[in-house]
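Values quoted throughout were computed directly from the atomic coordinates according to the rules given, and no laboratory measurement underlies them. In this text, all values refer to a predicted model and were calculated from it rather than measured experimentally. Cβ atoms are built from the backbone, for glycine too; each structure is taken alone.
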Structure I
Amino acid sequence: MKKILFLGVTSLAFILLPSCNSKKYFEPEKSSEMRTKTQTLGSKITFVNRDGATLSSGEYINKQGSGMVNLGKAYRYINESSQYILAANTTGNLKIIDKTTQKSKVVIGLQVPVVSANVSGDIVVYLLEDNSYGIYKISNNLKLWESKSESVFAIDNRVANPIFADGSIVLPTLDGKLLMLNPNNKEATKTIYISAQNNFNNAIFLSKVGNRLIAASAHSVLVVTGGSEKRMRVKLSDIVVTNSAIYLFAKNGEIIKSDFDLNKKASVKFDYALYSVVGAYGDKLYALDFKGALIVLNSSLTQHKIYNFEDVDSYTFISNNRLFKNKEVIKIDALSYE
């Protein structure tokens, strides 16, 4: 099987920079010491995706907090619903864990590693490392169908999971497409291109806010409303979507606030900042540079404060008001932007 190169945001950004011989780093003129409480994370983070972080103990952290079950040896958190947890290993097994019993309901042998998946009711949709995708029905223990999109060489490892919306499934493929699927028909009802790059073109974000579908790759942001498609070209480190705005964290250090039609409303730039993890909580935005500076901003981007941390040398993840970094758990909501 052809292997795909998976790269994180830091590695990917260095590849896309003009010259690796002239790398410069974010060096804030003024920064503050962090005085908020920290805790020690009992196990190190071994894997991160868009929706959660897996610990070496088999436990996991999602966007809402610590998970409720142990995923099992060598399994990584993928996604969950109110009823099930999805976990996968590197040999191509997708485990469906029942939240009520906290035990595995079924393990689907897919032969190729799973990179993204979602579950709603009785239906599981999955995407594999070779860009194959399919639908599985839990109650029948049956794969309904499987299809495949174009092969890719390299992707950003923050692969966005599929979503269920308005009776359809929206599946982001590794080659930069959004497929609108019906569980009972393998032919996509509609195909939308996020951008047209050859590699690192997979969706790193996908969500539905109101009647808008919002998606982003490392090269472009897309908003779909009805039959209208709007795009913004930007070399993107990450994206945060709140109830009132879209925040784009660019690879040149700029943070852009836009409305849901991608009209730019505000921006601020931190030269050479390379964001390893970003998040929002309450009226604050958080952006952690990989050299250890944590930038806390207000929602209008008019105020900010920078805090000192050590370099980021491992996986990082933000869950609600907590930053998980280098086996530390930091309550970031106590940090001010003033």
Structure II
Amino acid sequence: MHDPCRLRRPIRVMSLLVSVVLMATTACGLLDKSGGGDALTVVSYGGPYQKAQAEAFFDAYERAHPGQTIFQDSPSENAKLRVMVENGNPTWDVVLLANDFGNEAQAEWLEPIDYSIVDRAALLPGYAGKYRVGADVEGTVMTVRTDRPAPSTMAEFFDTARFPGKRALNKFSAGGVLEAALLADGVTPEALYPLDVPRALRKLDSIRDSIVWWDTAAQSQQLMASGEATMGLVWVGRATAAAETAPVRINWDVWISQDAYWMVPKGSPNKEQAMKLIAFMTSYGPQKQFSLESGYGPVNAQAAADPEVRANPDVPSNHLATRVTMNDQWWSENLDTVQREFKSWLLQ
């Protein structure tokens, strides 16, 4: 899951310039301005997260495409995109949305990705969808205090006898808590979906008294940094932030990927230029630069393999072998129902 208020590193200007040069020389097919208007509106999550995107993607694209202007907006909203499309007046050209949107269930609001423009082969497996392209690799990670006995598996995370202390968990059904509960109860990653929600809630019941819920990413960071929680399932950006000031580390033995995706609203008048921008943003140089600035993983395979990216042990793309991938299609079809059931359980 993204966190617009947290970046791993400050902007590195020299690396940005190198990335722009790389893109200008390796992606010549993206430099053609034909086939669309000279202005695009891109909508993302805001905050430092979008600032890093502006440095690595939007500003760099304008420099590589003289005469092309990128207008930015935030925050992105599923409902607003749907209303724009249904009214026949989409004013957004490229939109960043979370992993529960952009699947077949939302096809009526989105343009299919043009893979004659976007380089499908350059992307990590799973990030080239019919209606969306991965923006970065994100996740919910097991975060532990190093000054306390620390679990290494989900089963141990739920073992309050061996590992006492409070667990910081996201008070949102699609935040990975149900998957974590089922993994702790012995379900294999391959057999998670469709989620057995009653079973997951029963497992959460077993540690109910040891849970401290967080509603915002900032809360999760504070819970871990202060020691109020001895372990937690939190977004990677907040885990690394807590580790900068407190004895906290990420356990990468198992984690749950929750990514962000670029999409083009149905009926965008600048569809071709929108596809060219997505192609640029998911190519090697910009992807590497964004990862170095933000700490999130690249979806571009070459960038993910780059030694500078690999040097950071807490970049999610360095741990793909141990991730549990959320079934986004299932969540897009079941989120409302599951969230109601989850909220009802919270009130018991």
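List of remarks:
- When FRET efficiency 1/(1 + (r/R0)^6) of positions 111 and 271 (r between Cβ atoms, R0 = 41 Å, to 0.05) is calculated for each of the structures I, II, the largest result comes from II.
- Among I, II, which structure scores highest (criterion: relative contact order in percent (Cα under 8 Å, 6 or more apart)): II
- Top of I, II by distance in nm of label points 7 Å out along Cα→Cβ at positions 55 and 279, largest first: II
- Source structure of the calculated read-out (FRET efficiency 1/(1 + (r/R0)^6) of positions 127 and 311 (r between Cβ atoms, R0 = 35 Å, to 0.05), 0.60) within I, II: I.
- Value -10000, calculated as helix-only ellipticity at 222 nm (-39500 (n - 2.57) for each DSSP H run of 4 or more, over all residues; to 500), assigned to which of I, II: II
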